[in-house]
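Please find the structures below.
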Structure 1
Amino acid sequence: MLQNFKSVCTGILTLALSVLLVDSAWATDPSLNYVRPRGGQRGTELELTFIGARLSDAVEILSYKKGFEFKDIKANPKNANVCTAIVKIAPDCALGEHTFQVRTKTGVSEYKTFWVGPFPEIAEKEPNSEFETPQPIEMNHTVSGVVQNEDVDHYVVTAKKGDRISAEIEGIRLATTLFDPYIAILDEKRFELKAEDDLPLLRNDAAVSVIAPADGKYTILVRDSSYGGNGAAFYRLHVGTYPRPTAVYPAGGQLGTKQKVTFKGNTVDNLVQEFQLPDKPDAEFELFASDAGGTAPSGNVFRLFPHGNCMEQEPNNDFKTASAAALPNAFNGIIETDGDIDYFKFQGKKDQTLEIECYARRIRSPLDAVVNLYNAKFGRVAGNDDSRGPDSYFRYKFPADGDYYISITDHLSRGGADFVYRIEMLPVSPGLELGIPRNARYSQERQQIVVPRGNRFAAVISASRSNFGGEIALDSSNFPKGVKVVAEPMAANLTTMPVVFEAAADAPVEGELIELKGHHVDPKQNISGVFTNRADLVRVRNNQLLWMKDVAQIPVAVVEEVPFKLDIVEPKAPLARNGSLQLKVVATRKEGFDEAITLQFPFRPPGVGASSRVTIPKGKNEAFYPINANSKAEIKKWKVFVIGSANVGGNAWVSSQLANLEVADSYVDLDLARTAVEQGKETEIICKVDLKTPFDGDAKVKLVGLPPKVTTEDITFNKESKELIFKVKTDPASPQGRHKSLFCQVEVPVNGETVVHTAGRTELRIDKPLPPKKDEPAKPKTVAKKEEPKKEEPKRLTRLEQLRLEAKKRLEEGTK
């Protein structure tokens, strides 16, 4: 099933701090689970309850769109996880989904949704679970209800013959739990006039609309599609005489112009309206159908495009009857019947590369588009089915001037009056989008910039470049007063950059939503982009997103001080390739605060790795953060930071400064010879030294990876050394076999510190001693004699020494 978003509504938040800290307001991260009620009528005033955690010091409600005025923000005296506010919704507030965040004196919550509708609001009243006991309601009202397990809710309206009865439900879109609503309109004899489960326009939500066949009463039925439900399965049911089209045609228009459109589907039969389109792109732009019966409670997705439209002209089901079209206009049409295929004919230009993109499912059409491109001889040259989810996308470079054809049909050969599509073809252009990589896969954790007074906060800013390369710089011109942005341009070969935000000790404790902008460092390129964030509001077990919400702003807030700061002690020596380094992090604590501080190292230069987290223990003031570099780590002076959190009645986050970390090449390469030895014997491993970076003083090298009961001693060397020899001792019980994991750990003195890296690999073979030969004559018994000075027996040579001796003899003989 789905990860449910359950409220945390019980218990009073208790600060686990010493008496010395009770009077301090220290920054902790608030959390927001959802807003109650889940929506309201525009032009009205109502009380909202925000339910989450650590909301007792709420001071502001942040809204991503205009149309709301908040006042009387209050904490709940009995529950620190709840706060309330009075909201005045403007009469011209946009209908549909909005996003709110709670800003407290000590942080900013996640954002959650709130819905604005056109109708007066009424509450569900039980019992209404039987067809015989429905709840009477008036037309053009919105009912707020909840579906419990196996619950079925019934509402009854009165209509005259010819009246339109429309019902639309916000269920999954309220994003409180997995609630897949089913709605139906029944007549007095309980016959189902129309029912809907998942409407493509509304994704997993539903809408139905009928024309009353006779005077009488009509019942609207609401339930979960699988008869599920729970205490969090809230819904908003809009019942009225409004038009509820399932499609708008064309589904896009030219920026800054007036556009006539036709609404289609349900009981709407070619409703024509004209709209003034905005002059700036808006990915969430919608058109709302309206007539004498009212205004639809939610809109139809509408594309805003730099150019005009070309419309299909039926019949256009083959090459010969293809509709004439011209670029750069968008091509628009409807796959009206099963098996329908639409063709367009247009002129292509030699060497022009176009991005060919179909919009169907993304404009909430039922169409699963398949698009193909053909040359003048009707030969297919390119095509696609599902590069953009169910929508089609491909890029094509035209080899010659001339006629080209494009076709579109449904993957399953379906069709209908609302199977609307549009094909947009534009030259390849650069694009940039900024973000903050997720700290947890489905979390909004640290997707806000919250800086404690007199302290720092940091984030890794990501950049998604398309169709260009180069360095990216962050624009800090629109940050709130008292906040300083510390960052270097993002390198052309990177997709992330570390950014530290610093707040002055006297910075105003305020917050706002801003556009976080980035741009190409070369102003002549005229390439820019903004931060976007996606909240994964409802998902199922396979992590399929059923409802999400994108925003193009980020909250930036200065909050009350916290009882600790972090600093990196910048290393004087570099981190070498194939090496490691212990990065010292120091915490400065306020008196009385001794909680453990958990550290993270989020930005890692190419080829640099680190532990996932390190803890400064309770009562301690420093820790060492282990980092390492592989053999291909990029050699450069980098900027890095650590970020840490501690429990001050909830997590408080601060970062270190943006510190210098140099990644350098390894200082030496070592070439270790392979060797073999019998158990219980001694041998040597010869190591040739290749100095890569000169150094002063003596360095040390350790042979690491020796098997049990095998020993050697460390070796000291300097920049003049050319060869090193490890004296290796084995034991009769040393494990027999080939031991391939031997390598050297080098410790080089640099600027009073030690650079540690590995170098060289080799193999040590340990053999079992050969047994004595069979039938060897027994040695004669010896008679005790007067002791004479012993003659020194010739030393038994190792196999390696024998090979060396033989090589030397051959060399001498060759010289003669």
Structure 2
Amino acid sequence: KKKRLNLSPVQLHFPACFSTGKRFKRLKKNRGGRQSKKAMFEEYMSLQDVSAGLKRGELIQGSLRINPKKYHEAFIPSPDGLADIFLDGIVARNRALNGDIVVVKVLPQHQWRVVKSEPDSEESPETQCVAGNTKCENKKAATSSSPDVIVEAHYNDESEGPNEAVVQRVQNISLQDKEQKHSRAASGFIKFLPDKNFAMFAPVDHRIPRVNVPLVDCPANFDLRPGDYANTLFICRITHWPADNTFAEGRLAKTLGQAGEIEPETEGILIEYDVDFSEFSDQALACLPQALPWSIPPEELSKRRDLRKECIFTIDPTTARDLDDALSCKLLPDGNFEVGVHIADVSFFVEPGNALDFIASRRATSVYLVQKVIPMLPRLLCEELCSLNPLTDRLTISVIWNLTPEGKILSEWFGRSVIRSCVKLSYDHAQSMIEAPDKLFTANELPPCAPEHPIDEIHQAVLNLHAIAKCLRAQRFEGGALRLDQMKLSFTLDHETGMPQGCYVYQYRDSNKLVEEFMLLANMSAAHQIYRTFPELALLRRHPPPQAKMVDTLQELCDQMGLNIDLSSAGALHRSLNETLGNDQYSSARKEVLTNMCSRPMQMALYFCSGALKNETLFRHYALNVPMYTHFTSPIRRYADVIVHRLLAASLRCGPHIKITTEDIQNQASHCNDRKTASKRVQELSSELFFSVFVKESGPLDSEAMVMGMLDQSFDVLVLRYGVQKRIYCNSLEGLQSFEYKKVGKCPEMTLLWTPDDTEKPCIRQDLSIFSLVEVQLKSDKAPLKYSAVLKRP
């Protein structure tokens, strides 16, 4: 049998580390003379062998997740959903990058070995590893089911790693274009190598290998003045990764600018996550009306329900310009209400198969950064033709219900319509109306309103919607729904420089909840409508239940901590989280920490085609606790909604015949899932970028913090003033004499001993556990965009 080199992960990733020890000499000897370089990676299996192995169950296929904090650890999901398969080292993952679809062969159990593992990736839900009689428990991050509605995504890896790990070896990675989910692009820095005709590119993301790039790609004077570029960010694209080298090969694609500056860093993030931020092509723009200003053709008006005289309005963030949903509420003579949700008819302008449709399907979603939006569709369409701007005729698809005051649906109507919004309300405007039900608002307190709809009529409609929404919301949670809210950081920017002037934790208020309830109701109604008509073609959204083994572990931890948390169902968990965790000023912080803990077992919500899944029990949305759900209410920013609109129009026989297969929709659903995950990560990185700049410009920043979890040499805290989470490493604490980590059952505890100011006095003892309050200071590090949380001594 071939003897496997016993190299550490660092040696595998950085060949420069071979420079000491016998192994380096042995390798050097083997590579001398006539002997060729020994392959580090196995050859890929043929597609025929892969297909046969998958059919026989000898191979397993899944999406690769690489731990950003320990790049030599990687995982793919197990087919049974109960376990993760662990891949140890870059040799095991055979040149695949994070997110790639890989095919692996599990090693025989006698070849598994025990390793000490750090928590897994910031991009994966927490899972358990189980194989045979050996198990590997590994704590990972929580992701969301639906970032706009129910379970907010959160990334953290606070818990201790596994005592055992299952070592796997990748036998094959099928790397067709569609399976290379990683963009193969990275931002990073270049280093000059004397006497070489290439330079070394070091990615910022350590999960990506270092790359040899031709010297001719580098700036003209790089070899003479390499120090001038020490802080310059470049984009590199990997073109090849030889089987005999831990370094990949690639080409420099672009010089971004100085590291630590907002625009170069933002561009690097967008390129790394393959976000298309280019201008729309002339061919795509030619698909839109050319004669502007555009007006609705009379023949189109004749086909639609005319709602232009109704009191219809939008409620959006103050800065929103792509208004794709509007609401109406009219009291009926019998005491019930006619409530309408009116969604921009994007499918009227984006026809299947044209150039604009192709670009939208590839982008799949708009990407929201702190300072700007990368739109899925051209701004002419997003902000004008489709945006439900006030006092303007707009094409919509509407769902209108007759509802009792308690929110019971008596009847439902779907159809194409035309509306004229009477006012553009912000969440602040609607909140003011809710909080002052008896107030008579004046014209100067609101945006311009249509004269035929007095302000008091709009005010009353908002109040009626709020009353119904409260009933709908109460019924949802009584019926077993779950919402895991987590703190979201928002920024105020300088209008001239674009730099962050301040930041605050976003408040989710009654006006937000009002809109959310009716969007949820519309999405559920749309799901049932398209599935009734097209049981094989419906594009739906499912949310699998959390992973059972991890839920059991978390339940045991909560029980030992004396927390009255019931994880048996979504509804039970929601009720538990809404019980008061103390009656002091820190009760909301405790709830945030506990919500974070309960988020980790959650799985991601996914788009899918009903004909590809078949089993209706798998359609369920765990967090909403409903049998069927989809996305219908945001077609300007989500391509999945555009497909749903087309299916709806066809089901109502007011649109073209559907010429698409189950496979087509499933492929598009998978692509939408990938782009949604990427856009969410980009949004988070944008927020992290701006907060790093804010700390650099305004810091140091002092705040109270609450302990969220512990490892054996570090612990995580929630910084209460800013809602950010940071890890504090005990070895880096100045003035700390010693520390001790232990577990009491499942509960982690840590004791810190601080050196006293007076040497004649005893050490200052600080005991930490989950929910402990500490004082921290956030301060910028020397490296660009890095900041630390420093624990203040008690």
Structure 3
Amino acid sequence: MIRNYLKTAGRNLLRNKLFSAINIAGLAISMSVGLLMIAFLLDLRTCDRFHEHGDRIYRITSVVTTNGDRGKFATTTPTTGHLIRDKVSGVEDVTVLRPDFAKDAAVGADIVPVKGYWADPALFRVFTFPLLEGNPETALRDPYSVVLTQSTARKLFGNRQALGRSVRFDSVAYQVTGVMQDVPFFSHIYFEALASLSTLGPVQQGDTRRKASSDFVYLRLPSSADLTAVQTQLDAVARAENQAGGQTQVQLELMPLYNIVVGETLRRSEGSGGTTGPHLSPRVLWLLGGLALVVILSACFNYTNLSMARAMRRFKEIGLRKAIGAGKAQVRQQFLAESVLIALAALVWSFLLFLGLRPLLINLAPEMQRTVQLSLTLPMVIAFVLFAGVVGLLAGLMPALFFARVSAIRALRNVSSVKVFRHMTLRRGLVVLQYTVTLIFITTTAIGYVQYKHMLAFDLGFRTENILNIDMQGNKPDVLMKTLGEMSEVTAVSRSLIVTSIGNAWGGYVKHTDSRDSALVMTNHVDENYLALHQYKLLAGQNFRSRPITADAATEIIVNQQFLKRFNLGVSHPEQALGKEVTFRNFRGTRRLSIVGVMKDVHYGKVDNLIGPVAFMPWTPGDGAVINVKLRSTDPAATRARIEAAWQTIDRVHPFKAQFYDEAIEDAYSEFSMLIRIIGLLSFFAISIASMGLFGMVAYTTETRLKEVSIRKVLGAGAGGLIYLLSRGFIVQLSVSALIALPATYLFFERVVLTRFPYHPPIGFPELFAGLLVVLLIAFAMIGSQTIRAASSNPTEVLKGE
């Protein structure tokens, strides 16, 4: 029976080559998107699964609230891990990692930059990071001990034995107590070395930074653990910390290990922004999955439309089958076998498309390169084949159900009698739905692209053109600044702590007169050349007058207009705020600062953030340094190469890390760029599928109405009237699609998407109607090519057999 189904299905496919080709091509295009999504999901599911007890590992997150400002962090205070060990029962083990171990490792004359964590011995009990050499129970027990990954050990020692050898970090000798396997790609924790956390006792004694949220704390719970009971004890630990924390309130929460990569976006610490490693927002995942499903359904609609259109040709076949005893089940199985066979044929082509699209997806954004590999595995191949079967069943389901219901007597009737709505057939309804989806895709791409370009060109309140930002990576900036100042292409040089407007964050809490009223103020530490180089506009006061040597010696502050509004300081007359003193507090301590200047509001964060209070403080030699270089060059690439050569004279260990400001802004919005490119690609696929389906429908319609066209021509009808007659139905369907898609897309952006962007421009007519114009041009080309051929046919040849 199955062989008979397949044989009949193969004959039908060969008999209707055009429709078969359209269906296979449409399903292949849509299934390639599905294959990418399957590979993407399988990679995400692989993250952190190599840990033996991964389902019982949790990270402690902290929700910090200060004077109404609420932030969720992936880190906790250094005391949290100790309190959990001492006061929380029902926990098998606790490990603490601190992420600021980034040093230069020196072995003899060889120096290699190494990044990693400070960690305690429990790390090897909680996580599965196998040691190739050394004892996991003692490797991180003693101060000044370090565990290297296999690749790092090879960089430092070559093929020589690493265990027991000495490595100098910042001129301090550490003993190699273990060599472990390299960290797998699918791990949210990545490092090249682990240093003993106990080292920080003698090294950082009295360091005020240890009071900030800086530690990652992980728990391993028993398989029978009561999460509610553990959370209750964590609440008690948080209350104990809150009593000593003044106005800052902390809430501790459990986050499962498997929810870290695909889960809530968290900040790393109170002093900085960003996530803790490879991360993908669930909203993005749901969006991509939904769009992929829509494209697949569009191809399935094509199959249904063409199957229904060809119904008249197959009614006699169905009637004959039923007359000789075939039941509904046999008819359904026949049509499902055909659709599955087409889907399996499409799988071959979709796999080739998958291989071509895979590198494009991975290279869409740096986040993709750190998160997925999309390498072929046996589970992935099995998932592909099962997916093809499901798509085939889904595509053939409606035709199978319809034909199975047709009785032998009704087999001579037209399928157009089947109604979905009162004045619309099922086939027309699917065409309208398919083109509605296509228009939404294209319009979304056009609107998103315009909004994205606006983000890049947004007036930040200062200039970014031709500014190269150089990360000094711990080096003193003076020597390089002197060299840069001697280059003819360099017009100005300044120093700053961070690069603003690209998502970096640095700040603290400011009070004015009321000790109970404080506000979070975002800050940057800049030198006296920074404002002029970036063309900040001062509304009152002047630039920094002093050049303090230490942060504690800094007494000046320059604020923006929002700062004045927050503390009601000369809002209408900025000069009234000059000389006013404020108290600034962050993890470094508390200082009294005097306002010496008021600048025009600037966009410190990204454009999806409201402009808030911002303050600049003097840069000091104890701060990290980013050199800001203003260039005037006809060949920026050559100038950058000269600057890189100058870098090599002061640091041969660390690679040159520099980026033009405008490029950094583009990278800051890479997630939006990635989504627009993906939606644009899916739009291309959707319109390709819809166009092939429309071509098939038009070809079938004109073929079945050739006799009518010939009779009308004999009776005097002109070519224009015939073209209108044949295309009228399709034009009406496209018009209905436009009336649904355009308002829906506009309302979705205005009321959902763009509400996150307070400074977005209004949606204009060009981007709103660009998609409709593209669809209409393609549709007219498809319809016109077939209707002109039908209208120009010779009535004598068509009617000679009548």
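One of 1, 2, 3 was used to calculate log10 I(q)/I(0) by the Debye sum over Cα atoms at q = 0.13, 0.16 Å⁻¹, for residues 370-545 alone, giving -0.88, -1.07; which? This figure was derived from 1. Out of 1, 2, 3, choose the structure whose coordinates give distance in nm of label points 7 Å out along Cα→Cβ at positions 74 and 346 equal to 3.9 when calculated. Answer by label: 3.
Can you say which of 1, 2, 3 returns 21.4 when Kirkwood radius over Cα pairs in Å, for residues 258-505 alone is computed? Could you put the intermediate results ahead of the total?
Numbers: 1: 21.4; 2: 20.7; 3: 24.1.
Structure of origin is 1.
Which structure, out of 1, 2, 3, was helix-only ellipticity at 222 nm (-39500 (n - 2.57) for each DSSP H run of 4 or more, over all residues; to 500) derived from, given a value of -500? Corresponding structure: 1. Source structure of the calculated read-out (Rg/Rh (Cα atoms, Kirkwood Rh), for residues 490-601 alone, 0.94) within 1, 2, 3: 3.
To which of 1, 2, 3 does the computed value 5.4 (distance in nm of label points 7 Å out along Cα→Cβ at positions 282 and 554) belong? Mind dumping the intermediate values first?
Details: 1: 2.5; 2: 5.4; 3: 3.9.
It must be structure 2, since only it matches.
Look at Rg/Rh (Cα atoms, Kirkwood Rh) for each of 1, 2, 3: the largest one is in 1.
Throughout, read-outs are computed from the coordinates displayed, never taken from laboratory work. Keep in mind that this is a model prediction, so the values were computed, not measured. Cβ atoms are built from the backbone, for glycine too; each structure is taken alone.
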